[in-house]
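Enquirer: Next up: the structures, one after another.
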Structure P
Amino acid sequence: MRASRFFISTLKEAPSDAEIVSHQLMMRAGMIKRLGSGIYTYMPMGLKVIRKVEAIVREEMNKAGAIELLMPLVQPAELWQETGRWEKMGPELMRVKDRHGREFAIQPTSEEVITDVVRSEIKSYRQIPLNFYHIQTKFRDERRPRFGLMRGREFTMKDAYSFDRDVAGMQKSYQIMFDAYTRIFTRFGLKFRAVAADNGAIGGTGSHEFHVIASTGEDALVYCPSSDYAANMEAAEAIASGTRAAAGAALAKTSTPNAAKCEDVAKLLGIDLQRTVKTIALTVEEDNGSKKYFMLLLRGDHELNEIKAGKVPGLAKNRFSTEAEILEVYGCKPGYLGPIGTKAPVTVVADRTVALMADFVTGANEADYHYTGANWGRDMAEPAIVADLRNVVEGDASPDGKGVLAIERGIEVGHVFQLGTAYSEAMQATFLDENQKPAPLQMGCYGIGITRILGAAIEQNFDDKGIIWPTSLAPFELVLCPMGMDRSELVKAETEKLYDAALAAGIDVILDDRGQRPGAMFADWELIGVPHRVVIGERGLKEGNLEYQGRRDSEATAVPVADALAFIKGKIQQ
């Protein structure tokens, strides 16, 4: 490709609405152009990267035995209604009507459609296992689109769906996809981590997220440096070790004026924050209109994990209690709540760590007062439920018993799910087993955010000059930068010779024949992030050399003209 025949449109400054590095650099490098809130045109330079991502994904999916098809962007509401997700998805699901008033969804995912395909095609156990995938546009009506391609409304995703006869088969298919994803992200040239995750709105029994490691990542990833344990913050198990100490202090109602937070109480009483217990009041409304009240107790320095709380028996449909409910149940305003002496019945749910505490400080259900020296059994009943309620912190014991936990930031770019029969039962997708009896298909689903990969890769690979693409994802692997090609026949001849040789060797090369000054030319390609650059100048050629510089290199390297192609190929293959 010659730069004069390609479309290159770089900016010195990022638009004011570009909030994070990847968004800023993609806009400046002319890879995307904003059309509307969370909606972008993929410009030629950005589309080349997308096509390279797709090619790697497609190769590995095919190698893993998945079969490509293409499902529609617009899907009938009836399918979504069969699974109940027409209502459950909420406003993120874009709903439209055709001229006849029939309702449709602009797909955010395709579980319903692929299940409909399979239930009409698969009749016998002899036809499975099967795995279908497609690479297709998706739309999710995000409340607050931001960060460019990282959290846009329209995006491209690869989603795959496996179908098996039993749980063991589903787990085998899941492992095949997990291994394929590992190969995919390795080929991308990105530092990544696969972590155990919560299934969330997709449903099912187990899942893993694939995260690109980046200090700017939105997600906290928990792992054990001395073992294979890894999970996202939502799913990471918090272990409480040891046994509860015997009561050593008398219960005392202590004045704590204007100390509504555990931090304030600890400072006022001159104690460690870890000796305090905080209360979170939740309400569950039953279908008959009645209400049940729950009190969640966490150590003062710990944070509630709402995903874990939602899995406590009876708390699936919880919400935070209103101030009116708190006054009715506890008899005081928030900030001084505790398990001793509530006005109305409350189910006490203690975090594992709190259940082992003794002589702790908790609210007295009276403004400006806390109890010190509180103990389970003696001063209050044992908690009705003991559960893992909190986010883990660095230094916690690893659940596998092989060390302590560490935390790093990541950007989710892939997710694999064991769905089980959640969709096949709802949509009556069955097959006939060996005994000619119908059984529901066991499903898995597997997604990769194709366009999100671009943002994640940049967040991991950039400097003050611009993007640093891994070679496998770069819009071009190599850029040739001739100095005065229009003025020097020697430079022109050697440039054309190297360009033709690079093309013949299968290198994705671009020749910058725009006639720009060296500084402006180099700045463009450093911003765009092409990983390998060769400068062809008359002075160097007279000495028999070209100049090679990798995007991460601080200095150029002189390379003999005769060795240039072999040298470049070696660098690209590293």
Structure Q
Amino acid sequence: MTTLLIAIILLALIFDYINGFHDAANSIATIVSTKVLTPFQAVLWAAIFNFAAYWIFQDHAVANTISKTVHKEFITLHVIFSGLIAAIIWNLLTWWYGIPSSSSHTLIGGFAGAAITHAIFEKGNISWGAIVESDTILKTVLFIFLAPLIGMIISVFITIVTVMRNIWIRMGIIVATTLLTLFLFDQFEESKMDTGLKKFLKLDKYTEEVKSARTSLASNPNDETAADKLESAEKKFNKAENAYKQLAPLVENFDALGADSIARYAYQNGLLTDIEISKLKDDARNANNYLVMEALSIEKPETKPVFDLAKTETEKYKQPLKLYLEKKIDLDSALRAMNAIYPILPQYNDKVRKKIESFSIQRSFEKEILKSENRTIEWGIIFTAILFMLIYLYVEKVKSPTAYTMANMFKKLQLYSSAAFSIGHGGNDAQKVMGIIGAALIASGQIQDFSQLPNWVPIACYLAIGLGTMSGGWKIVKTMGTKITKVTPLEGVAAETSGALTLFFTGQMGIPVSTTHTITGSIMGVGATKRLSAVRWGVTLNLVWAWILTIPISALLAGGIYALVRLF
């Protein structure tokens, strides 16, 4: 790893740590203001569940979204470095003044701002849509308003249901709502598995290749090279589409079949044969420093001809690797043939050999399917519903309900709801830093795409945000816990539960939302159920302005920092 890459990883983890203490207030504001836990107990409680999110969020969809905020050709280590510096500065400023701004939006704004500045310096006047992923930015901006609104609506609903006098109607609503929630999560799972299947089979890539080849041929109908490219692209697309049509119904029936069964069927019926050769070729050439060459061709355009040659020639690795997979030649023969096509550097011989020896398309496909599974979250939702119903029955039917027993019940439930929100916070916010580190590893050529992210990255990110949360953020606690509205234990449960559900929903959709915005909307919701005047709307309006300004200010700050970095 280069010195700059190591510096970026360290800065990203520092940002993650700052994010933890900056957003500690989000996790603990309500539980501290209701005096269920002391500030120290609360941050320790939140930190534990921030880190616990590592075992719950298997599919790092939010991180993947963040890593693709900027188009690959404009991602350099200097861009990422500048974006991180800007994000850290804005986070520390807002923390110092007690403004609960969004660390997520700070990071996205910084990343995009540095990339746009880089593109202007390199290519002059260029549209921002050609630099950043417009859909990602627009979704993020849209959820500046939608996340608190969703949190508010859910918290209002939970509060109204909780205070209903007829317990049996309340139970019925909880059951119906739980079933609806499980249905939605099942739809998210199915959609993500379908998207993952298309990506694994490279159907999306082949679709683009066909479109590009048709456009080239349309502009010059007599171009034989373009005609050959179109024929080749259509052939690959048709094979991938055929495999997809056979596997899609199996993936839809994942709950009954399981990933192992689907992957075994796909392998035994030859549906992975074509993609197997392509992926093994990618692994083999990547182990031969190919990705570093690609990254260098972006940083230093004068090296691009060398990379272009490597790209063309290493495609021919497919021929000996196909023979190896068919067991017509042994590994040594395959390696000799690959060396004759495009030399394997001596220092990478062992690495390439190990990649080929350990390769298993069946195992890779099984992992791809399992990434989208959200069974842990679904069981958590079921457990939460059952827990709430049992506690309601015990307090209201077994014991005689009094003001004291009801208040005590909600204080205990708040421990659970705050833990759930902290899991959502850890799962959502730690992933954003994972996305930045992933982008840096891709830009430096260490990995090809986000699916190859090393295991140490998520562990380090979840640990950093957990440690940061333990450091606390007392300035923002005051704003979140008391200035917006006074919160009771019942309202704390409603706010934290709605915040957790919002984060789980958006996390499953891969949308990077702000935990700050989410919990603020939830607190406003519970305040509004008492009366609209219970919410200090003036404070809320100031927060909204801070949210709106975060992305543009972070982008401008990052642009300025990139200009300075470029000078040195």
Structure R
Amino acid sequence: MAKVNVKVKNRESLSDIFKGIASGVTGFFVFWILVIFPLYTHDKYFDILSARYMFFKVWTLSLILILIGLGIAYLFIDYNNNVSSPSAVERLFLFFKIENLKKNINLVDIFFVIMIISMTISTFGSQFKEEAFYGSSGRFQGLECWILYFLTYIAISRTFKFKIFYLDFALLAGCFACIWGTLDFFQLDPFGFFINVSGHQRGMFASSIGNLNTYTNYTIIIFALAATLFIIEKDFKKSIFYLITSIIGCAGSIYGLADNIVFGFIGFYVIVPFFCIKTRRHLLRYLITIDILLFSTFLFSKGLSLPHNTMQSSFFQDLVNKSSLIQYLFIPFTIIVVVSYFVMNKIKPNYENIIENNLTPLDSSLTKKIKVAYCVLIIVGIIFVTYVLVDVNILKINADFWLNNIPSSHQLVFDDNWGTHRGHNWRIAFTNFTQNFNFFQKLFGYGPDTYLIVSERTFYDEMVSRYGEVYDSAHNEYINYLICEGLIGLISYLGILISSIRYAVKNMKNNPYIIACAMAVVAYAVQATVNIAIPITTPIYFALMFICVSEEVKAKSVV
């Protein structure tokens, strides 16, 4: 075997060279997923799902092949340059020693491996193995797709080096998509994507994303990312950029006319204060993000007077139509923000309890009081909402009062018609799980992305007779995982999700920007309670999630 002469000072410098190359390759991949992927189309909306999935598949496999090639080259060069001990091969074996595995393997690794194993069992235990593997009866979210997600996770978590410009360019791409979607709302069709699309279907699609529900699960990621960065950014000029992108992301989301965006907003606004409000500047900017939502609602109300997409209404449209006062809430709230600014500047800070350098801190006791008050407010809100829902649907003591005085009150009634037939869809799903599934199917599901097959085989006549449609997804990601991947699959996925967010929070001191990725993941995860996973946008969500984990790997790695 010919000896390859590569001059290196020591084994560590050789390792650093290859780590740098691998990081660059993965960084290029992440850039494409966050920036180019959401804008990529082949034949407009006509093949957007298959084209976008193939884009993700080709780029992921290319990434993995390149990284494998780099790994082999590193081992080969290291072997032929006897610099020092231990060798790369020896270090590879050291990685798998029990004491090192405990330090290098994290919870997401464990949950993800369990998820892939359980999905493999589900696939080969399904009556419809081909459909389960490729996801061909659904939206390509089969075992093959999840293997690609897993490979992407390994690459990003182990080789990616975070730089803020990845998020900045992701926001630019997202704002472009949001402006495009807003123009589509006003029937302007800037790029001719609706040519040859029937009039009935024109109102179902937007921007470069496609279906409105998919479009809004992407825009909520953009808004949450931008708004969090706006809250935490120290540099004033950079914060202006994040402020503008927050406004565009918020308005673009509302113009998407999909109610899942309401859940995304709730997820963001409820969770972000716990992790991002540490100074009076953070608090003030959080209030500004609320004002952005109210201002975007105002813009939406004014836009309704112009020619626009009338194929479907939304929660915000109902609010605007039923209460003109809501249109102008941003005016008094803006006054509140201005007053808060002057009040906060008059509060004498306790410099013995500085939270962040170079910032005017909130007094530690004041911070604690604010968070306690906020928690009480959330608890009271949850109790109130729970009482109203129970009263409307079960007790019916004051049901007429709530239904007659709350905007969009029909959303309070949980029956088969709720959420554009989601109530009926979910009832079918739970009936199948509790009554029609055997023990194996309860644990491992019917097969990845086989929801259409399940619903057709069990409730086809009822679906068609009642609503003239069949359900190819639960329109709730978590119920969908329960039916298709079973209890083990659902628990594993929740483990991946929660652990990723936990790692981002844990490591935000080392990299404060990482919390923005986590908040985008949270917003997506909450809206997913009424939406579907689809490889048109899900790879973007997972990329941000995996970036959260990469910080934990970087902090803990010992080999």
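What follows is calculated from the coordinates using simple rules that are stated; it is not laboratory data. What you see is a predicted model; the values in this text were computed from it and never measured. Cβ atoms are built from the backbone, for glycine too; each structure is taken alone.
Enquirer: From P, Q, R, which structure was helix-only ellipticity at 222 nm (-39500 (n - 2.57) for each DSSP H run of 4 or more, over all residues; to 500) = -22500 calculated on? Mind showing how you got there, number by number?
Expert: Details: P: -8000; Q: -26000; R: -22500.
Going through each structure in turn, the value belongs to R.
Enquirer: Here's a follow-up. For the read-out relative contact order in percent (Cα under 8 Å, 6 or more apart), a value of 41 was computed from one structure; give its label from P, Q, R.
Expert: On the way: P: 17; Q: 41; R: 23.
Clearly, the read-out refers to Q.
Enquirer: Taking FRET efficiency 1/(1 + (r/R0)^6) of positions 231 and 295 (r between Cβ atoms, R0 = 30 Å, to 0.05) from the coordinates of each of P, Q, R, which one would give 0.40? Intermediate values should be presented prior to the final figure.
Expert: Numbers: P: 0.65; Q: 0.40; R: 0.95.
The read-out was computed on structure Q.
Enquirer: Taking -0.94, -1.07, -1.13, -1.29 as the value of log10 I(q)/I(0) by the Debye sum over Cα atoms at q = 0.12, 0.14, 0.15, 0.18 Å⁻¹, for residues 303-518 alone derived from one of the structures shown (P, Q, R), identify that structure.
Expert: On the way: P: -0.94, -1.07, -1.13, -1.29; Q: -0.84, -1.01, -1.10, -1.37; R: -1.07, -1.21, -1.24, -1.29.
Only one of P, Q, R returns -0.94, -1.07, -1.13, -1.29 for log10 I(q)/I(0) by the Debye sum over Cα atoms at q = 0.12, 0.14, 0.15, 0.18 Å⁻¹, for residues 303-518 alone, namely P.
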